[in-house]
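What follows draws every value from the coordinates through simple rules; no lab data is involved. Small disclaimer: the values here were computed from a predicted structure and weren't measured. Cβ atoms are built from the backbone, for glycine too; each structure is taken alone.
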Structure 1
Amino acid sequence: MVPWIFYITKTGSCYAAPLKGGILNMKQPNYGNWISKTMMQFLWTATVIFLALSLLFTYLFQVKILAATAVVLTILSAILSVYHQVCRHAFSFTGRGVMSGIHSELLNHLSWNGNGTLLDIGCGSGALTIRCAKAFPKAEITGIDYWGAQWNYAKEQCEENRQIEQVQPITFIKGDAATLPFQSESFDAVISNFVFHEVMTQPDKRKVVREALRVVKKGGVFAFHDLFEQKILYGDIKALVEELKKEGITEINYIPHTENMKCIPFYAKAPWLLSGLGMLYGVK
């Protein structure tokens with residue numbers, strides 16, 4: 001018989017792994033990161049190139065203006081590289097676990113008993129979907145994503161992560177959040193995290209919110225987290241909330257500036273990272 005070892009990660013996930021020949025054969029889920037490896041490779045490569053140019057212009061070609069320019073670019077590139085490397089660690093599920101913390105906050109505002117069906121819009125690598133499966137083990141869960149080329153996510157990745165996490169079967173399908181392939185009022189609960197602003201097929205992000213609400217059953221619950229504080233995307237979010245109430249949403253609540261939640265460190269609140277966030281949740 002092959003012995004097994006159970007271990008717990010920093011984010012609280014528990015895994016079982018076989019011990020073969022005295023070696024622990026561990027395989028953790030791959031949930032990716034908001035700051036991709038490709039982006040980090042680009043930043044560090046740029047830093048090395050600028051450093052090489054500064055050395056060439058200083059010692060070989062001896063062109064002071066170009067050397068000074070290259071040195072400044074090297075310093076700026078290095079600062080950006082270090083900053084994004086630190087943020088990447090913060091966002092990682094095996095690092096500081098910011099993404100995991102945000103998922104926890106979102107689930108805390110989904111007032112649901114777990115009986116019925118749940119949809120995760122923009123499931124990506126399946127991280128939030130699987131988190132929902134753990135929180136609601138009796139639920140029938142679906143994750144949908146476009147899995148565009150700009151993200152290092154895939155349906156196969158979601159399936160593998162689900163198997164590693166050993167949760168109940170989840171249906172992962174490809175689809176567009178702007179035109180969900182479901183009939184109206186199909187799900188008892190609908191959740192989405194940091195996705196709506198990425199939907200390129202619908203420039204009016206308010207319509208993306210309405211499309212998500214369309215598939216929620218009457219009396220069902222929802223929790224959406226996105227760049228709701230950014231007026232260029234959503235206009236006056238408070239006005240949108242009032243419009244949704246008039247359109248028949250039974251209960252809708254809004255939390256502004258969720259980038260201030262405790263799980264998000266101050267250095268991750270840059271305008272191009274976590275800034276202008278908000279959470280919509282309630283009952284249809």
Structure 2
Amino acid sequence: MTTTAEWIAGSRPRTLPAAVAPVLAGTGVAAYVDEPVWWKAALALVVSLALQVAVNYANDYSDGIRGTDEDRVGPMRLVGSGAATAKAVKLAAFAAFGVAGVAGLVLALTTSWWLVAIGAVCILAAWFYTGGKNPYGYLGLGEVMVFVFFGLVAVIGTAYVQTETFEIPALYAGIAIGALACAILVTNNLRDIPTDREVGKRTLAVKLGDERTRAFFALLIAAAAIAVLGVALETTWWALLALVYVVPAAQAVRIVVGARAAGPGLIPVLSKTGVSELLLGLGLFVGLLLG
């Protein structure tokens with residue numbers, strides 16, 4: 001069976017950047033507003049990474065048993081490829097959810113009990129993205145989930161558990177991170193339009209069509225820059241260090257919009273956009289620490 005490390009590193013290019021970037025951004029806000037609480041930041045990272053792994057395994061399981069991945073173009077799926085049984089992948093998803101739940105519970109106990117409810121909603125949203133009888137990922141709502149939970153909730157939550165206050169810069173940072181997280185999903189769904197249409201998976205890309213999906217990708221990249229400017233206006237111009245993300249992001253836009261790559265040609269865009277998200281989070285972290 002493919003190991004978890006191989007699966008994450010080789011076939012899930014968005015997992016690590018999407019887990020680390022919001023924690024870096026939220027901790028940067030906490031450092032600027034007050035003082036970072038490093039052990040809470042570490043627990044927030046455990047929650048973020050565990051949820052990313054869990055949702056990837058959950059999607060692999062749910063899409064696999066539906067037969068959605070039988071003619072997949074992109075990175076390997078465990079169930080769809082036969083590399084692992086559906087039962088094993090489902091257990092792996094639940095184990096990762098458990099890790100996220102335990103770490104989140106510790107944060108709730110030391111911060112505020114209402115965070116337990118937020119954590120429960122995050123887990124349910126992760127499972128029902130492609131799980132259950134009517135998965136909302138098949139209805140074109142996947143980008144909404146990614147923006148809200150892996151952007152806004154992840155960044156604002158990371159800042160909140162350290163400062164115990166709601167900060168406007170965290171909102172802007174969450175918008176920036178969420179926009180790039182959405183861009184990764186948009187790329188994935190753009191690549192899969194033909195196969196998703198065949199199996200009845202009505203993603204946002206399927207609904208928008210090829211042309212408008214490419215434009216939407218570029219819009220998300222630009223939206224992240226505007227949100228970074230919002231962080232800088234609320235804090236310090238050092239936050240503009242986060243604009244370093246534009247370097248790989250511009251290359252991704254060139255492939256998607258300029259070269260109009262399709263199918264396997266879009267796979268490099270996943271890693272470039274993932275690197276962009278990580279650089280944005282790191283830039284905000286360093287910039288807000290310096291500020």
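Match the computed value 2.8 of distance in nm of label points 7 Å out along Cα→Cβ at positions 113 and 241 to one of the structures 1, 2, and report its label.
Working through the options, I get structure 1.
Hey, helix-only ellipticity at 222 nm (-39500 (n - 2.57) for each DSSP H run of 4 or more, over all residues; to 500) derived from one of 1, 2 reads -11500; which structure?
Label of the originating structure: 1.
Tell me which of 1, 2 gives 14 when you compute relative contact order in percent (Cα under 8 Å, 6 or more apart). Provide the component values of the computation, followed by the final result.
Details: 1: 14; 2: 25.
So the calculation was done on 1.
If log10 I(q)/I(0) by the Debye sum over Cα atoms at q = 0.08, 0.13, 0.16 Å⁻¹ computes to -0.31, -0.84, -1.25, which of 1, 2 did it come from? Don't skip to the end; give the middle numbers.
Working: 1: -0.42, -0.92, -1.26; 2: -0.31, -0.84, -1.25.
Attributed to the structure labelled 2.
For structures 1, 2, which has the highest computed value of FRET efficiency 1/(1 + (r/R0)^6) of positions 169 and 201 (r between Cβ atoms, R0 = 35 Å, to 0.05)?
The maximum falls on structure 1.
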